[in-house]
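Every read-out reported here was derived from the displayed coordinates using simple, explicitly stated rules and does not represent laboratory data. In this text, all values refer to a predicted model and were calculated from it rather than measured experimentally. Cβ atoms are built from the backbone, for glycine too; each structure is taken alone.
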Structure P
Amino acid sequence: MLSPRITDRRPFAAALGALIVLAWAALSFWGASPYGRYLLHDALDQPRIDGLVEYLPLMMLFVGGWTIMTIAMMLPTSIPLVLLFQRLMRDRANAAQLVALLLIGYVATWTGFGVAVHVADLGLHQAVRIFGLGEWIWVLGVVPLAVAGGYQFTRLKYLCLERCRSPLSFITEHWHGERETLAAFRLGVAHGIYCLGCCWSLMLLMFVQGIGNLGWMLVLGGIMAVEKNMPWGRKISSPLGAGLLTAALIVSFLHLAPLFPLL
């Protein structure tokens, strides 16, 4: 049976907005629940994580929260492309299916990134524990700040940002109408990859703050939405990078200063 045809942009935009609001609400309730600790970066410090059996439930909970956070934070930054794709597909009988596959491909890309970073993060925490470097655990918070700040000045950042800021060109380049269901999914994955290339370093900060921190979600989500969609958005990238590098230096100084009291 064919999917219902999308004929009006307003109901679709309302449904998309409802999905985003639902994601924010889910994280809010989750964060306030007894299971909210699984959204925190500190959950990786638990000594009981000694094997795959103990780790898998933790990873599944964290990645589930990460996926919801992706819908809440990153999907709003890609609304122009999603709405444009919906408008271009609206005369097709399976328009709803194609839009859904676009969204699935986009979210799947960010979920894959969440899994990879979570595994790497666990490895770092385990290394800190094994080598007795607990007093240097703060470095795991400073490094994402420094990486996010430095990445703002890279050519790759601006290349991916420009692709994200041109939804019509992006769809034209990646949509050829052949095997349309697979093409829609691939379009979502491709857009997710460029979005990832643009914003991955800023999203690393959510590992430091915890994916249930709604305040940081609002701040970072707003910044990325401005960067990708406002006419002047590209201009904030460099000041943002400078601010993040400065924050990394300040945090480092506050932790290192007690070690060198004579300086």
Structure Q
Amino acid sequence: MIVLHPSRSGATSLHLTRDLAAVAGPMIAEAIARSVRRTGRCRLGLSGGSTPAPVFAYLRAHLPGSIYGQLWVTWTDERHLPLTDPRPGDWQAFDPESNLRLAYEHWLAHVPLPPEHVLPMSLGGAVSEQVVRFGRQFLHDFAGGLDVAVLGVGADGHIASLFPDHPALEVDDLCLAIHDSPKPPADRLSLTLPVLRQTGHVFVLASGAAKADVLLRVWRGDTTVPLGRLQPAHDAHWIVDPAAGAGIVHNALAELDD
């Protein structure tokens, strides 16, 4: 593993590894445990996509069972999809493409997490109603914030369901509904930049060469894309594979030669 720190103050550290789960898993587990030790609980926000699945499997195998009574789980964003079953309390009622179902299949369905400690972003129906329901419950159960967030990043630099040049980036609230996502489905729910910025520990996971250009741009200070606008106020780490981090590594080596 290679760890890099940019020269500007307050910036994110980068962890370059061929095995994201082996690096991100222990770091996220320690962040969860640290929050529990400090405050008596951990409010965790999860992402979707294929990249975090091995990390979820690591946490399933290694996070101590005793910690689940103090763990509260929600999502940083969610696809707004109809339930496939009339039992909204059952994770198997959620669409196979939902971020919630991914986390349950690889982790949450196999551990002693109290059901009341899970806050789904979408329960089907009208997305406008779901964002109100989620926002109220997020404020009540999570005090409107997270202790740990796991984020993915797109090749365009989007995080959660916050896309480049989208009005959602300017929303100063806890969450919002998005009706015109450039990635299907069009309807989504997302936490906002202010919530993500104030999260105690932010972990950004990225794999694949398609992410290399935007990661380099943000690493060098570009704030025109959502990842660059994140600018977390607290502890933040990128855990990326060699393909995604190639531009940053080449840039770092070039700086050494100067």
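When relative contact order in percent (Cα under 8 Å, 6 or more apart) is computed for each of P, Q, which one produces 28? Label of the originating structure: P.
With Kirkwood radius over Cα pairs in Å coming out at 18.5, pick the structure among P, Q it was computed from. Could you put the intermediate results ahead of the total?
Details: P: 19.9; Q: 18.5.
The correct label is Q.
Which structure, out of P, Q, was distance in nm of label points 7 Å out along Cα→Cβ at positions 118 and 238 derived from, given a value of 3.2? Structure of origin is Q. In this comparison of P, Q, the computed figure 40, 32, 28 for Cα extents along the principal axes in Å, for residues 110-221 alone is attributed to Q. In this comparison of P, Q, the computed figure -24500 for helix-only ellipticity at 222 nm (-39500 (n - 2.57) for each DSSP H run of 4 or more, over all residues; to 500) is attributed to P.
So distance in nm of label points 7 Å out along Cα→Cβ at positions 166 and 182, computed for just one structure, reads 1.0; which one of P, Q is that?
Corresponding structure: Q.
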